[in-house]
Structure 1
């Protein structure tokens, strides 16, 4: 399925179910001051979780670009990991509804949407928290999620429990939400792939400790590229149509199938680094000595090392892939068409500035 059609179907079914669409925050978010935007909807959820009073219940949906730098070492070698990915989330926060009712509502809509695009309910596998010891506090197994899943017809053999942080979200960033998660997997020919997670936030981390929040937040997020990967039945996420287009400047330069197969991890990494750099620059982050700027510098150094290793011309490759990024994404993210990113100047200033000279050969 074309990813644009997939995203449109997500928008249609969530709006029909009464979830109000909200605007994206962009990759540069005040809620993640040392990172690029890690997830979708935090600009709406975190103010509710940090509020000292109960806020009105709101049902929202959002489509967002997210960035996970921790996955950089997996890109190209993992079959399903990206640095930059498109996420769709629908959920609710505030109000006084029962946990199980609010979770069941989200899970039912999840099943309905996935079934409508060709992923049947009986192919889904779920993990839930079997308990976690966090900062000396023992959090009990997530019995509510177990009951929620079984109430919508999930057989117990398709649910497994994990202890520790695997299904308990916890980060020591100021005002980061915490709580249980349900991870959603699909089995394909390459193994079991996570395509979504339902997060239930009832804690907030501040001043070095976890604190109960007055409000709760429930949201289920989907990785659109991963769903396309499952539906296409291909060997890697980089083999879905979207990425095959972006890979063409590199695949066109390699005529030997054996060479191309051997070079795939590096080819995929080059494409993903160009795509990620382009979007972070288009969303307003300059390559500087800020925490986000240093992430970009690391990406650019890695990119240049990989391009040089492949004996390719950096400016040509980066510009060709960047132009294809615009072609493939401008309809969903119109601002990138006018981003006016000068790749030659960025490379020159970043790689060869007096304080930053380095050998970037591998």
Structure 2
């Protein structure tokens, strides 16, 4: 029997779609080797330096509410079983399973690269999102403080920002966020998928608890920071029944708006999620997988723009109708206030020499 990792969303390492080496542990050798068994059951998180020379990415997807984003980390120790970003690790010759959540690449120069980007003559300010792919407040942020460094650059430049996270660590930077909020330069989106702490602990093992995320919503709102709650992903047959309770809790915490997305399982996310589903929800697996396929025309994923976040079919429409009904009931069907782009000023360049004009 293969040892089971603890505190991880994935217990598998699916083969990369790009081929290459695929490692399978030699369990016969592990039987009498307690150190090897411990390493298999408790794989440690490793951090590696990412030497990327740019930090701001641009996308043209009509399904995403921003054009520019910053991701200080590649890989995410939160370990969410459903994470759509898992296949990005395959470009690093790693896998979308345990590698994605235990081998994290750190863009140590992120604040300096962000400063260089904002100093470009060609930059015309608009909102830049943090965490378009992996969470900018994942556990390693306590140590590396790259998100805070980028926010400090944004404060200096009066650059409008958006944050997406499922970690209450965002409150550490409340001093910066409150200042940006006073100048209408920030909005924060907290992702909350369930109010069931036990479900969250298995599905999102290293995120903040649902209660902690709701407290973060409340403290952000009390500090004047525009905050929205994202019910993402909605997993048909698993957490869709929680939509009314989640929206009620979001409203009571002080959220101004709410959004939602249906689960999508692109590429090598599918084997990770299905293994998690069988391991942790065996009595529900058939129903959940059946409903996922029902909103994806019999498949596990649909990559087509306009449909990949929403799905199709009767079950998908029922979920959207339920969300819309209760979002309207609780006054969460609007948008967070827009950010002001008129006060932007280029930050001081790395060499300290400001522009003359």
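No lab work stands behind these numbers, since they all come straight from the coordinates. Model, not experiment: these values are computed from the prediction. Cβ atoms are built from the backbone, for glycine too; each structure is taken alone.
In table form, for the structure just shown:
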read-out	value
Given -9500 for helix-only ellipticity at 222 nm (-39500 (n - 2.57) for each DSSP H run of 4 or more, over all residues; to 500), calculated: source structure among 1, 2	2
At a computed 2.9 (distance in nm of label points 7 Å out along Cα→Cβ at positions 141 and 277), which of 1, 2	2
Top of 1, 2 by mean count of other Cβ atoms within 10 Å over residues 109-116, largest first	2
Entry that produces 25.8 once mean count of other Cβ atoms within 10 Å over residues 69-76 is calculated, selected from 1, 2	2
Entry that produces 3.3 once distance in nm of label points 7 Å out along Cα→Cβ at positions 5 and 285 is calculated, selected from 1, 2	1
Structure with the greatest value (metric FRET efficiency 1/(1 + (r/R0)^6) of positions 125 and 237 (r between Cβ atoms, R0 = 35 Å, to 0.05), set 1, 2)	1
If mean count of other Cβ atoms within 10 Å over residues 221-228 is computed and equals 22.6, the structure in 1, 2	1
